[in-house]
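Okay, got some structures for you below.
No lab work stands behind these numbers, since they all come straight from the coordinates. Note that the structure is a prediction, hence the values are computed from the model and not measured. Cβ atoms are built from the backbone, for glycine too; each structure is taken alone.
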Structure I
Amino acid sequence: MNFPESPVTVRLSNSSYGRVEVNFNNQWGTICDNFWNDNAASVICRMLGYRIGNTIPRNKRSSGVGRIWLDQVQCTGIENNIKYCQHRSWGSHDCSHYQDVSVECHESLYQNVRIIGGQSKGRVEVFHNGIWGTVCDDYWNDKAAIVVCKALGFRTGKGLLGKRTPDGTGKMWLDDVKCTGNENSLDDCTHKPWGSSDCTHSEDAGVECFNRI
């Protein structure tokens, strides 16, 4: 099999689940579900920084548009890129977009959140595009804090508003974060687009976490 020399990247229609799209030759396209299984889903999820993944049934998927890049993808599950799995030639398929694959990813491999000021209490910072930044405390509450604390190995936590945390510097990544408390990361909560904020660092959100697992 000849592997493409150009980079092959992937994305999902939502942050940790949804329709799979692959970028090949600077063009995004979908993957057909012929031969697709959880091994292939896990390869996609590891490319996105998760430990494992599973396939979403066809009746719960959304259809894409444009190019269908891959068909008859067969993975062992240990590949580090979807291009190393067996598949038909790029762009060769006999599929329609109703067959576009979707996956759900689990267990983030990357700790993309940290607490500044203490091991269990302090200002929240998130890692995005290679840069650490803060979170504005607009709408910040205990449910958002629980998401952060669970990601850091605690059972629960409470939110701290900016006046109770030391001010950060640099980028403010998130604003208007609204969580249910069941999300795997703050990115899974609703929020303004990354980097869009009308806050100052006096409003940097914080947490206090309890009951380390």
Structure II
Amino acid sequence: MQKIKEVDKDKAQEILNIIYPFKERAKEEYGVNWVYAADELFLLSDMEIPKRGYYNDFVQIENGIGIARKFLDSANISYTRLKDRLDKKKSVYVITSVLGEKVILKIKEKTDLNIISVAVENEFFGRTVTVSGLMTFNDIKRKIRKLKKNISILIPGIIFNNDGITLDGYTKKQVKQSDPRIVLTGNKGRDIIRSFRRENG
């Protein structure tokens, strides 16, 4: 069986370069772009996440196309509304995946809040799996043991399925009871900003 090569920064850039002319042709011929690159390609290649207009009302959001942009915009809008009520001297940890950390760092840069991103390597499925939706709680637990005791730890709801259970079988109640620092948040960028305010109010 032929080994599948991992997509690295250079490969991601190469794929984006292939996609770009198809995107432009679609827009020219049909007046709308219907050729989209996956969020992971922009993150891997360290390119800017496209603006909202690229995604045409996020018609592919169910396939994960545009989630990063919606997440960033949601955080920015919430920050603009709440910035006068946020204590920038305070801190929170934000649990994320290796790839997701790039999005969290963009929020930190934009808002200047002391958001400490904690990237969790995926030991359950393998370290080449770098998306937040496939994180497990056992992997998260190993990481948070080393964190400071007096700072809240925000864990995104994306680690739970529709029944409220993680991929390795933990319920929301079990996760929350495992460590008093843990705060479960929603899956939108605004949830980080709101939780920051709530935990440091």
Structure III
Amino acid sequence: MSINEIADKLEALFPHSLARFEFNGFLTSFPKHKTQANIAFTLGYSEQAITRAIKEKVDLLVVHNAPESLVPEKNNYFESIAKRVRESSLSVYRLHLPLDFVRGGIIDQLCRMMKLNAIPATLFYQGQRITGGVYLSSGSFTVDEVIKRVKLLRPSTIRLVKGGKEKVKNIAITSGDGCKPEFLLQLKPDVFICGLLNQESI
């Protein structure tokens, strides 16, 4: 089965109707004439994931959260990873599944791990109405208390862009790079906790 045939089957098996406003497809494609291809799945397009895939001689890496483009001038970090991908002829397929949105999904579990009572927010993004891409939690916290809750996730690093408030009431939570400027404008949270803080949000 070719890599393209595998990609077609992935689309059929895992519909992405909840994320239909986003690009799904090959970020890099290097056809390989193999009867059996080595396939790996990862949640994030990171240096660690790419290093592991190359080490394991993966032919096709299916990624949940990934940039929509690997154009060099758009993101130097992703371009440095893309260079390694090209050098190793690793095919990378972006398939944004509704793993974040569903009850019991990624964002829901993040809230539980941080001991935050939160509900799915309804937002408008690129002409689409979506529910569950961001969760909202209300309460009374200090910034330090919020950081302590984030540390319950045991992240390897925490990147903090601090505002002027010491007391916060409304907290928005999302996974991946879901901290979109449009979401900030619609929700107006005191704190936005996200898996990846991209430049456009800053």
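List of remarks:
- Origin of the derived value 5.1 (distance in nm of label points 7 Å out along Cα→Cβ at positions 87 and 119; candidates I, II, III): III
- For -3000 (helix-only ellipticity at 222 nm (-39500 (n - 2.57) for each DSSP H run of 4 or more, over all residues; to 500), calculated) the corresponding structure among I, II, III: I
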